[in-house]
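Scrolling down, you'll hit the structures one after another.
Any read-out appearing in this document is the output of simple, stated calculations on the displayed coordinates, not a laboratory observation. A quick note: this is a predicted structure, and the numbers were derived from the prediction, not measured. Cβ atoms are built from the backbone, for glycine too; each structure is taken alone.
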Structure P
Amino acid sequence: MKILAINMASRLSALLRLGERKRWEVIAPRCEFETNELLQLSEFQVVFIYIDGNAPDGFASLISLKYATAHRPIIAILKNDCSQERARAWELGAMICLAENATVSELEMAAVAAVRQFALARNNLIHAGPIEMDITTGSLRILGELVKLPRKQFLLVERLLLAQGKIVTRDQLLNHLYDFDEFPNVKIIDVFICKTRAKFQRAAKMGGAIVTCWGEGYRLAQPQ
């Protein structure tokens, strides 16, 4: 995940720790000009912005950000976490509001939730050949037939589908399946892959196989 952190001086260290743990890229521009340049040239999955409602410019940065990030979810970190300021932030385009003292785990959950909610708002169905996943209902269909998967296997397939045929490393899959404070053995991914492949036999015949990329990770084959 690629994160843009604006005016995040007080919480930047927490975001950087999160980025290091999850292998997310966290970029913190030093000025408004650099912020605007990054928004034009780079693709960010989510934007964090710190807001001090008592400052002269207050919510001004959020107002300008709303129009510059029409295709990115915004998470507002509020210095004064009260109902009035949350309502104001939501009105101006923030998807999620957090208090200034939010923990690293809360920052992580907010980022993941914002990306998923944003994807749902745009399109809740993910397709890849014979495979169709509905994130809203948590259902998976292969050739129109409903396939039931345990939660971890469902999340694994979700991550592979979202990658659109690109390689997903074992570490990236671990980060998608487990929370910040969980530390499973990376080999558990191979176990989940093996179990999921057993359910994907029909999809594999139609070009929807889970492909092992030795030394790199896995990807979902894209039908021609």
Structure Q
Amino acid sequence: MQRDYLRQAINNFILFHSEYDFELACVSEKAQTIKDYLEKEKVSDGIYFLDIDLKEQDFDGIDLAAWIRKRDLLAKIIFVTAHNELAPLTLMRRVEPMGWVDKAQGLDGIRAEVFDLLKDAYERLIQRQEENCQIFEFKIGKTNYRYHLDELQYIETTAISHKLKVSFGNRFFEFYAPMSEIEAKYPQLLRISRSCLVNTDNIVEINYSQRWVRLQSGITKSISFRYLRKVKESWDRK
């Protein structure tokens, strides 16, 4: 019952906070199912809600947390339990949980706690990414968007002055910003023409004679003659 409510609380948070770009990836009462999923998907920076009382005699939630910590060093581990007295044991096992959800506080309390912890986990993730310059941030209206810079394929101008189009694979957005400011802020983005910046980490092929680059998304973008030498120098350095 509580697991179902926890799942509902997380799904509600995702539904009403789409700007956080979260998804509920795996739910199970069996540790092995979780382990199999994490090994298959190579999850990193995950957020884990773990019940200490797993229905397995030789493997509890703290054991699973310790296993996760070894494979996802930046994991955000949150215990859902009525046994807060076990907190010292998590220190001994070096699990480093970021929080606890007390089952005894009732459904409304659990929901509020889950929402607060997800917001906190997101802020920690964004802070770390910003410190490492790994996110691309832009604003449309009153909504702020943040995406991994590695996902960004290209940015190009549109017919409207200072309005840019950005591609994250199969997702596209249009927003207002000076191209020159973006170029200066993100060295990973290379100008290949007056109207286009491409992510150098996502270039898979360059044809110098025909002057184009192919990106991981499969799309090609033209290189203007003026920027051909700069593109070649940048590619040779990689």
Given 0.95 as the derived value for FRET efficiency 1/(1 + (r/R0)^6) of positions 23 and 183 (r between Cβ atoms, R0 = 25 Å, to 0.05), which of the supplied structures P, Q does it correspond to? P
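Here FRET efficiency 1/(1 + (r/R0)^6) of positions 31 and 135 (r between Cβ atoms, R0 = 35 Å, to 0.05) was calculated and came to 0.60; which of the structures P, Q was it taken from?
Working: P: 0.40; Q: 0.60.
Among P, Q, the structure yielding 0.60 for FRET efficiency 1/(1 + (r/R0)^6) of positions 31 and 135 (r between Cβ atoms, R0 = 35 Å, to 0.05) is Q.
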Quick check: 1.28 is what I get for Cα Rg over 2.2 N^0.38 Å, calculated from one of P, Q. Which structure matches? Q
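Could you figure out which one of P, Q the value 1.2 for distance in nm of label points 7 Å out along Cα→Cβ at positions 47 and 95 was computed from? Display every interim value, and only then the final one.
Values: P: 1.2; Q: 1.9.
Structure of origin is P.
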For 0.8 (distance in nm of label points 7 Å out along Cα→Cβ at positions 199 and 215, calculated) the corresponding structure among P, Q: Q
Read-out relative contact order in percent (Cα under 8 Å, 6 or more apart), computed value 14, structure in P, Q: P
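With distance in nm of label points 7 Å out along Cα→Cβ at positions 103 and 159 derived from the coordinates and found to be 2.2, which of P, Q does the value describe?
On the way: P: 2.2; Q: 6.1.
Computing distance in nm of label points 7 Å out along Cα→Cβ at positions 103 and 159 on every structure in P, Q gives 2.2 only for P.
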